[in-house]
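*Asks:* Scrolling down, you'll hit the structures one after another.
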Structure I
Amino acid sequence: MVSPSPQAPVRTTRLALLGLLALALVLRLHGYAESVWIDELFTSDFFCGHPLVLARTLYSDIHPPAYFVFIHFWNQIFGDGEVWLRLPPLLSGLASIVVLAKLGELHLGRRAGLVAAALLALSPVHIWYSQEARPYATNLLLVLCAAYSYERRQSDARARWTWLYALSLFGTVFTHYYTAAYLVVFALFARRDRAPGQRSLLLVNGVVGTLLALYMAAKAYFSYVPTAKSYLRGLDLGEAWDLGFEWFLTGDSLTPRMVEEPVGVYLLPVIQLLAVLVFARGALRLLRERERHGYHVLVHLFVLPGCLFALNLLGLDHTYIERSALPALPFFFLVLAAGLTGWRAPRMERATLVGTLAVALVILGFARIHARHWTVYKPNPDWRSAAAWIGERIDAGEAPRHLYTGPQSPSALTYYDPRIQEVKYFERNDERVDHLVHRLSTTCGEDGFPGALLKESLRESLAGLDELGRQAQESMAVEARWLGQYDLLGLPPSEAPSRVLLLTQFGPDPLVDSVLRDSRTIVKDRHDVFGLTLYDLDLYPEPPVGSR
């Protein structure tokens, strides 16, 4: 029933791969220039531009420092417009397709590698993260590069593969903490496979692991390393199924949130059943590929979800969101590619591949139809247009001084127009500062070298941050506040602003609705853009006669 996949000619393989890259680029350019949203701002000059601002981000952010440091220098060269911010993820996404094809060739042959690369190129999940100005697509590429360079060393012990392995492994663990699991995986592979140059591999793993441990210890001592976030959850068996056979497989495109999609509801189980059968066949085939270490693919697939599942069992039930396991995505497709290829009958293989292409195009079509709904992740509101509308009112001298929002952060407005600033941007977290000063004093001393020098440097940095805040305040025309922290209608009449802007995102919001329904407010104007609604309000201590 199963036989090795026939080897496609090298020239044909290269042409097919170039065609896949061209198709992948076209698919990823759609929506590429959408306005940025709050998560993407963390890679902009807003958080990584000035060296002092970068230092503050590295101190407080939950991610390791590698991507932030890289993007800081990238932005200095190219700027931090949407296109340039998203270019590194786009290039990483395209490169991932090539590396997956090469990795699949090592484990299963050129045809299976091309099929896996095609599935990745057409994946709504991979398309999404190739467009988002965040480190996730780069992290996925680095994991693939580490896996590929490790496998190449089995037959080619030249130093370049060791260096690529070392740099990829260092890059991935310093881009996302969870990928530290691969340190253990590659060490176990090296011991079990009796890899050529085993000592050098283990040395690389040891050095990278030691550097990560030192960094995390310093981060925990001087700042903090969070073990949970409110938007995260635990990975259980149900979530694991949804991760692999809904999110990885379809990007939730067939059944987007808050959308009634009868066709998708009935089609999804059929696709899932077929995928399970193909996956099972692919897993069995990989286990039989002993000389090519096919089991490595399965370990790479399960290591991250397995670690997250174990954390949930240990009671850490706020550690997972789908993108936490994103590096497992290409290995999922590699297992499917193993199941789709290697048939004895050429007709069977052709029929299987044609059917797979049809299903992939259907999924991609649903993703395009539902592009403005929550599928892979929540859609991006049009912050650019909202900022332009407010900016026009500022230029005309008609903008209210105060902007209140629901739970969403309006930081993206500042990215597009620095005259719109969040009040919280100017607040200093004295508790965190005191903690840092105490730790420095405890470790380095109050006086002398290096304690006094470090404390003076810290004071200068804080003064520099205060100066940056002062400069931002000088250009500020609109102050943004979160409605949940400021009781807008509870202020005394003498303190209440007479006119404000109110912003809500994606439909009704209880806080915003309570203000709009209040008898002391009059809506002067309303402006709608995708995902956002802006209200221009007059506030009255007492409702004017005839206003209702």
Structure II
Amino acid sequence: MDAASQAGAPERARASRTVGLAVAAGIVLLHLAVNLTSPYGFQRDELLYFGMGRHLQFWRMDFPPFIAVVANLSQALLGESAVAMRFVSALAAAAIAYLAISVARRLGGRTYAQLLTAVCLLTAPLYLRAGNLYQPTVFDQLWWTLGLYTLVRLQESGDRRWWIALGLAGGIGLLTKFSIAFFGFSVLVALIVTQDRRALATRWPWLTLLIALALGSPSLVGQLRLSFPLVGQLRELQAVQLTRLTPLDFTLGQLLLVGPAFAIAVAGVAALLVSRRWRHLRVVGWTAVAAYATLLLLHGKHYYLGPIYPVLFGVGAVLVERAWSGTRARILRVTVLAPPLAFGLVLLPMGLPILPPPRMEAFTRSLGLTALVNQTNTGQVLRLPQDYADMLGWEDRVAAVSRVYHALDPARRAQAVIWGNNWGEAGALDFYGPRYGLPGVVSAHGSYWFFGPGTLPGTVVVTIGIREADLRHLFERVTLAERITNDWTVPEEQDLSVFICEEPRGTLQQAWPEWAGRN
């Protein structure tokens, strides 16, 4: 390298980091702006995670507790608005982009490669939506991306301390979502099929595993103490949702989630597997292949593979930047940028909740995508995408319960229990209930069943969403108090009844085990 090149290197490095920081900051601002103006409210699963925070038992949760801990911290430090509660998700999305761009930079990518990496992420509905919702998905994507980044650094530097960073990423991933196991398995497969298998004869991979298990132990201890509810959840998921997914569905689903950027990721994998320049990164390429094959064979949902792409975008972008030179290079770069930009602009409302329900319905219909993008996990086709349909009407339902509850005479109100049929209703009552003067909620659905029936015996119970026939098994007197309808939401929330239930056949505490099998 000549003196001029050496003098220019620090400036190029600073410029490279600036691209990553600028993109990360832009992502945060984008999500803040959307959350300030969106016509939608909180999504059903978000309300569950807020509720898990209120009922936090760090070592006794049926779900990895990271999401509940962060929900508590966000609410305490920032407040309860959509901007506040989703701010951490926006930060996670920004960190994913920064890591992916950093991979491109470390592999020699200059401004174009880094911007192409950013475009791949910013035009993919998968990453836009994940960063705009308070769910484990965006954090799962972050820990996988961090894990792959540490593999790149480990292979580049040979510094074995990166094994410790890999263990930390795996451990926080285990605190976040059990799907991090797919990442760990894929790394193991990649080590075995490459020359890096020699590392398995050292203490470092096993130290990595030990760190991950120790850090993620609250998730494992919770399963042990609650008799492994994950097994039942996986059986239900397999029976209701995953059996419908074919290998072709899974592969084509990737195109819808990330669009034309999928080709850049595939090019990145191919380069990692065959390029002599990057032969030291074979383990990263084989990790991606193993993750795809594993999820394909297990009938995983389309978005389960999402965490593997950000780093691959960075690799593929460098490949595009280095191809050819002169006029041909400029033509190639414009040609590669155009499809993801067009895809992202056209499908932006699929990634971010910016169109109100009537316009969103018209949008999906105009593109002929209704049957594809508005399909639920169980195969039903809605007027809106399921996530958006699940963001509507929750506070209205809480207001209806409040009217019924406050209409009770003081003596009955003092004994009244509020009961939500599913975790969406229960989470909404938990979140909005204090504003309406409601007591804590109980529910026998999902995680809420583990929170228990409370201490009141249930001489008076106000329910929402539970069928009258089911209630008459438990109460002599069941009175319809109010109905709430909303055609825009998911089918089970479109027509709800609020009942006042009295003269119980037994206490709620006695009935609770029976309701476990119904949910």
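*Asks:* From I, II, which structure was distance in nm of label points 7 Å out along Cα→Cβ at positions 160 and 288 = 2.9 calculated on?
*Replies:* For distance in nm of label points 7 Å out along Cα→Cβ at positions 160 and 288, the value 2.9 is produced by structure II.
*Asks:* Something else about it: From which structure (I, II) was FRET efficiency 1/(1 + (r/R0)^6) of positions 88 and 504 (r between Cβ atoms, R0 = 30 Å, to 0.05) calculated, if the value obtained is 0.40? Display every interim value, and only then the final one.
*Replies:* On the way: I: 0.40; II: 0.15.
Answer for the origin of the read-out: I.
*Asks:* Using FRET efficiency 1/(1 + (r/R0)^6) of positions 312 and 392 (r between Cβ atoms, R0 = 41 Å, to 0.05) for the comparison, can you identify which of I, II gives the largest number? Don't skip to the answer; put the middle values down first.
*Replies:* Details: I: 0.25; II: 0.70.
Checked I, II; max of FRET efficiency 1/(1 + (r/R0)^6) of positions 312 and 392 (r between Cβ atoms, R0 = 41 Å, to 0.05) sits with II.
*Asks:* Kindly point out which one of I, II the value 160 was derived from, the read-out being volume of the Cα convex hull per residue in Å³, for residues 96-271 alone. Mind dumping the intermediate values first?
*Replies:* On the way: I: 160; II: 144.
This figure was derived from I.
We did not get these values from a lab; they are worked out from the coordinates using the rules stated. Note that the coordinates shown come from a computational prediction; the quantities given were computed from them, not determined experimentally. Cβ atoms are built from the backbone, for glycine too; each structure is taken alone.
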